[in-house]
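Following this line, the structures themselves.
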Structure I
Amino acid sequence: MRKWLTLIALVSVSCNNASAATINAADTSAAAVQTAIKFASDGDTVTIPAGTGSWTTTVTCSKSIVIQGAGIDQTIITDNVPRTKPNFGIVFSFTGSGTWRLTGFTIKYGTVTDMGSHGSINVPGSSHAFRIDHVKFNDVYNRGIETTGDLWGVIDHCTFITSRGAVGIQIGHFSWQGVGSHGDNSWAQPTNLGTSQFIFVEDNTYNSTAGVQDFVDGIGGSRYVVRHNTTINGSIGGGHGTDSGGRERSVRAFEIYNNTMNATSLFPMASYMRGGTGVIYSNTLTNFQYAAQGASYRDVDSFAPWGACNGISPWDTTNGVTYVSGTHNRGNGVALVLTDTTKNFTTAAAGRSCVNFSVTNVTQGWSSVIASVTTTTATATASNYNVAHNWKTGDSYQIRHANPCLDQVGRGAGLLLSGSSPTPSGPVNQASEPVYVWNNTGYTIAQCASGMWASVKLGRDFMDNGMTPKPGYTPYTYPHPLAVGTGGSAADVQHPPTPKKLKLRWRARKQHLKTIGLTGGSGECLAKCVDIATPREFTSAT
């Protein structure tokens, strides 16, 4: 009996219905919350009381449960989690594949001032029914939320406040459908706009006092819907391309609509895309020049393992033609300007100007898109990463063209790649799926822009559709069906479905409970809840 009393001291339990229990953490400490999770079973709720707790370790969960605080600014977690391995500044980590929910608390900055790299809430699992809601991120030294893996779900009614320029939410779908890594399979599967197969970000607020930052960022084949949010100095849909992230692939698909986005001073774009396809519409913008802008970083820089989009990299689409080749025969150490007095660059590309073609300095190994030409000169575009694009006398060059670049803006599904060195090595033949932009208000220059570099074209990759929606597109149900609650309090909890095996386990243990004298009336309820949460070592009646 002493063992039972010890268990009850660790966690307080009660029954909510015939099959689910509420396990109350003893206090706001990470240890108390982790203990409560240990004794929870699928379908249960773990509650964290009001108060403030300083956490120095990550709380992990792989179960289909609800973790419920007393409410924003009622349950407060102070982030003092180390930024080194294995914690990386992660406060909560969810790895499960079932239905789960995290709600009702604040995470605030502590005395650890190094920036975290994996999000205060980190979700690397494979749930297709998760919900994170009514959580406040109060100036944490970290991204608020980071997701990877194969996830569908909703992030709603959260508050993000940053003076540090921290990203609110970073989304990745590295192993879409449980296949592969790096976002490869996401790029091999249909886009499926307007379905539930996305991470939905809705009814949140983001406020940055460090200038305009990304409220939502994406990488690794990410698929997200961002709608009905309000931002101050927060851009939406700022996604990485298949470029500076190394082996990781670009954003795959996005839907951005019905958001209110405010900048406190003039900023170039509200949504900045470096890959993928989707829709951007009915957003209200203040102090943004463009509703949307697209770019291809590989037009002007090279990134391992992909190289530059220069007509040489095997994964881009190219005709294999070298339009011009030769040597630089003027000044030594000249920045950007190639000179070849034996050529006419205004007609050298099969009778066309070489502008927007790619020039490769074969001797030095860099490539960039050509910005302008004269008869004997071709001026390359400067690096976006401060890489020297210089010419030395005698440097050999080639002028080629690739179209489209791998994973660029306005592209859809293509060939499945795999491996750390991507295979197969050849064009992925991605479908043309333009980004459609319509009915945004408040921009100061134009509906959308063609981007800084050559590969992204307005009218081909970006469609300025005026007031007309994308043909055949219908948005998914709003609010999201998982976002059934509004308060983030105990009364708001909507439990995940109780697995059948949980009910069967109770029936199988009923006789055992009788032997320890805890069946009948409220005693039966307590025994049932404790028994569901109890490891084998507590099955003794002594």
Structure II
Amino acid sequence: MIRGLGEGLFWAVFWATLLLLHRRESALPASWRPAWADFFMLAAALPIFLALAALTGRPLLAGGLFLVPALLLYFFNRVKVAALREPLVFADVQMGRQLFFFPRFYWPYIPLSPLLAGATALAALSVALNQVDYLLSDQTRLFCAAVSLWLAWAVYGADWRRFPLSFDPVSDGQRYGLIGAALISGLWQSRFGLAEIGPQVKPSADGLAEICVWPGHLRRPLGKAKPHIILVQAESFFHLRRLFPDLGPGWTDNFDRLSAEGRSGRLEVAAYGAYTVRTEFAVLTGLAEKCLGSFKFNPYSLAAGTAAAGTAIGSLPRWLAGQGYESVCLHPGHPDFFRRAQALPNLGFRRFISAEAFRKAERYGPYVSDAAVLEKLAAELRSAAGPKFFFVITLEAHGPWPPGRLKGLPKDIGEPLRGVDPDGGLAAYARHLRHADILLGGLAGLDLDRPLVLGWYGDHVGSLPRGWELAGEQKTDFLIWRRHWQPQVLSRPIPPEQLGALLLGALEENHAA
């Protein structure tokens, strides 16, 4: 009698905990979430629980083991919302391996104390449950396995397109819950994603996708005089005066000077604090994220997936290849981060110069310095036999920025930042952005055998320390520059897919007659 009551209490607490978490886990206010949305959580939970019961033969232990990934999911969701202002999405589950392959990019943001305390409590619970649990019969275990497989097949085979998604993580999370939105999004992507999106993004005759937003008059062929083109995706870059209005000289001099000589403005990027690849893909392809479905959260999964299926993606490098350019990506990071090694060739890049080429390069802080990037790029351009397009992804300013990150390194700065700890994370971030400005000036001053068109933009604003939140935090800064060009400051921010049009605008005088 007592054992039955205890078991009943356990299951009541178990399912009540899951339902409560499902109702509250988004860490964002739910504007509307119908009661039937709990069905999505049950559709994901039951096959997994039954599979664990079949494997262990102990139902209470299976319940305890199931709570481990469920609570971890909700815990990481809270961490992400706190750091990046966005709930977990299906793409985060896909990229979960990066937590372990590239830990320095993720673990410093994760509070370890509650994680260790929770893991210890769950381990103790599992041990206790194993002591009081009972064994299921072989027939019951086979039944659990069969029902688990049937439910998994039914969930996968259902027509989830009847549940519309906006592919906005906040609104979808509010409507279907964290698990529901991820489940529908993941099933849509795995079953229909490539078939629906792939044909829309494939290259047309000129190398760009039909749905590319760049105007047709900018896509005309170039003549014989072709400049080198450098487009720099500057890690976590934004104009420092947005945070420090009274900033003195020596911090942003090159960006200010080149902005006054070219086209400049704000870039309204898709994320805050992370997700470089969203901005990167839009800039390189001219494809708006609304056209990508769930691939918008990690567009390089689309690029890698279409590559595996033998389908290319229309892009700026592919268009330039048709004009006689060799397109090269230069990035001192690991080639497998965001699956760039698979994705970039499918975007038309002929070469990818990555971490191996920078093995002995100078570092400033934990990452390869911007000075080393400038040195490598200058050497490549000096040996160039024809027109080159270099897409450069810097790394020096990548977070996190804990206190003491640059301790012991020379403070090669002029006027100090007011109200900022000189050894704190924000001061380190600012020093990295100053080095980015030096890189920008060095690129503009290169002595080359042909003219230069130079583009520069920030992929996202870094996840700033508390107390230093930035107004317009999803806006970075950009410029497009070439010598003797009509300057213009854009009055309104532009989305990243429009930046390529400005870059092509700098080539108008090179169009064939």
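Supply the structure label, taken from I, II, corresponding to relative contact order in percent (Cα under 8 Å, 6 or more apart) with the calculated value 22. Spell out each step's value before the answer.
On the way: I: 12; II: 22.
Structure II accounts for this read-out.
Have a look at I, II and say which one yields -2500 for helix-only ellipticity at 222 nm (-39500 (n - 2.57) for each DSSP H run of 4 or more, over all residues; to 500), as calculated.
I
With P(r) over Cα pairs in 20 Å bins from 0, in percent derived from the coordinates and found to be 20, 49, 25, 6, 0, which of I, II does the value describe? Numbers along the way, then the final one.
Values: I: 21, 45, 25, 8, 1; II: 20, 49, 25, 6, 0.
Only structure II yields this read-out.
Identify the structure, out of I, II, from whose coordinates distance in nm of label points 7 Å out along Cα→Cβ at positions 322 and 354 was calculated to give 1.4. Mind showing how you got there, number by number?
On the way: I: 1.4; II: 2.8.
Comparing all candidates, it corresponds to I.
Since every read-out is calculated from the coordinates, none of them should be taken as a lab result. Worth saying up front: this structure is predicted, and the values here are computed from it rather than measured. Cβ atoms are built from the backbone, for glycine too; each structure is taken alone.
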